[in-house]
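Structures are listed in the sections that come next.
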Structure P
């Protein structure tokens, strides 16, 4: 189709007289790929006859196909919104909506939702709460659970599809020539993205094998979420490229989380993700979140670059798109630093406090190496029958120093190759904790401490359950009081992040809290931290 014909149809649709139902006023909205006509009660959406590389709408047949695809996909997350696809035909010298004649264009037909019900508008009015976003998260979790996992081959290809999409973003942003794009930030984002996708392949593969790659929404932004009475309607899912939809669900959720960050509500972004992780019982999504948010910010940067290049765009609109591209690149840059900086996660606490359980869960869900002092002690000194007396033998001062030296040496090797690591050790002495701090400083890595606690009765009961069992740790109930007396309080760590967590609740609850805290810590500490402007409503 020639653009002249498409433009003629668009002009006709701007008139109230074009429609076969009463229309008082027509409002036209434009995106980089669509024209939308709002008539009051109903909406008609045209796909532009363009080829942007990641989509191709140049032929009438392709536009018809993707109109039907859009309706079918978006009915999954809406009720009574997507009415169908309507043909636009020639009528004498003009055009008509439906009716006899050869179709010259197709439009998606929708019921018009109230703008004030959009999450985007509610954010502007300061009417969005964590409880409201918990409802959105629950709706999405139910949607993902209903979906069948994609085929094994598709799931294992999702990482490569994501990598290809990221490269397309970099290529198109670079080619656009938007003057406000910072070349250094672009380079950092590209390098960090490539590094994460290469070095963390095992994490992607593990999640793919676990079934977390689903045929999701693909464009989950606040402007596409509507809160209509008691119903949550989520419109405008991505229809033109199946591979961009069939990614890890973390990439789907990351779009809305990124959008909330960009709208200066990072607090709501974290509340949304915490609700989603809990509803899905998928705590591993935090491990992918900085990379996926970086990808989504670059998608929006690319879209603004494409809009900036459109012919006929008014200068004020062009200037606005240039600023948006700059701002989204800035956000992507911060995410890129977050996902490329290694972290030393130090899990401390008395024997029986649940630190080994939590450390193992953190390492597993974050997809990083776990180093345990008990295993290193066994490797260095072997095993012995029965519990050792407190403070003697391989638990004496010199053996303990050897264990912690070896533990930190191995941790340093992980950090040197850019890999985060979880340490599981009592770290009862300030000297050992200071050495961990020094290591993180020397390796230019982040460091955070998690202190596991539990009531004395709980500690004793857990240690008593070890009686007569072969355990890696020799600590038993008989040692508890001496261990408590020997533990030097963690009062010297400020300003370094410290989470004190009671491990009495179920292990999954404790793990979710720790992972949410870890995600927040990465976002607020050191290079790449989101500045205060992101944490308050504008």
Structure Q
């Protein structure tokens, strides 16, 4: 497929945009246009230049000389955040920038300013009305006095979008959404897409950044691809397929489905048996994990899928009966006990408790294993570094430098560091919570390969995910949760997106039978 030639009337014209950091040219002469009232996707692997381009549009980065951005044919001051805002550019970043302890009303007022009655007194009724009006513009209703932390993920995303579209201080021309669906399950993604279409219907253009290829092809009119900081072309979404888009992003053909390992025999003794697991909202969940098996846990938001891994591994209070390799366990579970039993909890790479961002790759890998490398209270740095390099090479962590800060790595490489940290304890079962959230397609399949390779040692994996691709790409079997209970299990060829969506939604229209 050739680059799209049917360009709508342009709103934004980006011409010869480059950005050089010390020792790295992050953007290389990028030129493309965003049409009026167009949903325009921007895709590329981590490190392709997407974030640099967005930060340059926002005025955060000063581009190289010769870079030009035009809005309605007039130059944008590309090193000025104030001019970007004055010209109608608004940005919603992946972390949303919301304060969980405050209400929707308060979060809107912090950015747009509060309505007041006289000096220093907030007109709360007027402020609530303004917040509701902003939400009504995108057809969203919510309790504007509820703490944001208690809202659904999609409601938080909608609130951030509504806040960005406040035109009290000037009209909005372009809304930039950076990974808006990364933390959303499929049902909530549809609600987000409806919000995006409503924004477009108001005449606002959207630059939509995502690693989820299916949603891009269904939502966007056109797709611009970056690779290694260079422009690869702008393509019509209509007629494009996943395989071709993935090839454009990565630069070579991508195998979409990981090779499935032979399923363990049905009579194999489980490496882990969980019975009557209870932890709000889980209401008596049973499951087994076989040696070398990758088990998926699927369910909509609120099904219990989000807390299952933390509950088994003692990170949240839970009641349950466990057997480890056939041996019953009794006691009080906490993270230290879970580690002693060989249960590893790998959090999403962006979770604040997953790793220490200001520590190096090596420090994060060995942080929980320092006694292995210590004698008399002193760490043997040579032995520690040798162990770190072994995991860096084995998991292909890039850059292959143990002294690189964890916080500077791409999402995919951060996830590999977390896996290396836990693989070092020789775990019996590895629980992974949303392992590919915010990870590009190339890194996603690299993570699947790492999981498959390590499962050959006989360790079991439990993948709890909001992303259907994780189940299709790496799981042998999927347990489906609805309202805290197991409702179905899918095996083999039945682990496909259509069957998964049917099962997690509770639909009785079954089109396939598990093998």
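Laboratory data are not the source of any read-out in this text; all were calculated from the coordinates shown. Keep in mind the model is a prediction, meaning the values are calculated, not measured. Cβ atoms are built from the backbone, for glycine too; each structure is taken alone.
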**Request:** Work out the source of 0.98 here, i.e. which of P, Q gives that when Rg/Rh (Cα atoms, Kirkwood Rh) is computed.
**Result:** Q
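Work out which structure the value -16500 belongs to, where helix-only ellipticity at 222 nm (-39500 (n - 2.57) for each DSSP H run of 4 or more, over all residues; to 500) was derived from one of P, Q. Intermediate values should be presented prior to the final figure.
Numbers: P: -16500; Q: -9000.
Attributed to the structure labelled P.
Looking at structures P, Q, which one was percent of Cα pairs over 16 Å apart, for residues 27-114 alone calculated from, given that it came out as 56? Write out the running numbers ahead of the final one.
Details: P: 56; Q: 64.
Answer for the origin of the read-out: P.
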**Item:** Of the structures P, Q, the one that 6.0 was derived from, the read-out being distance in nm of label points 7 Å out along Cα→Cβ at positions 123 and 499
**Value:** Q
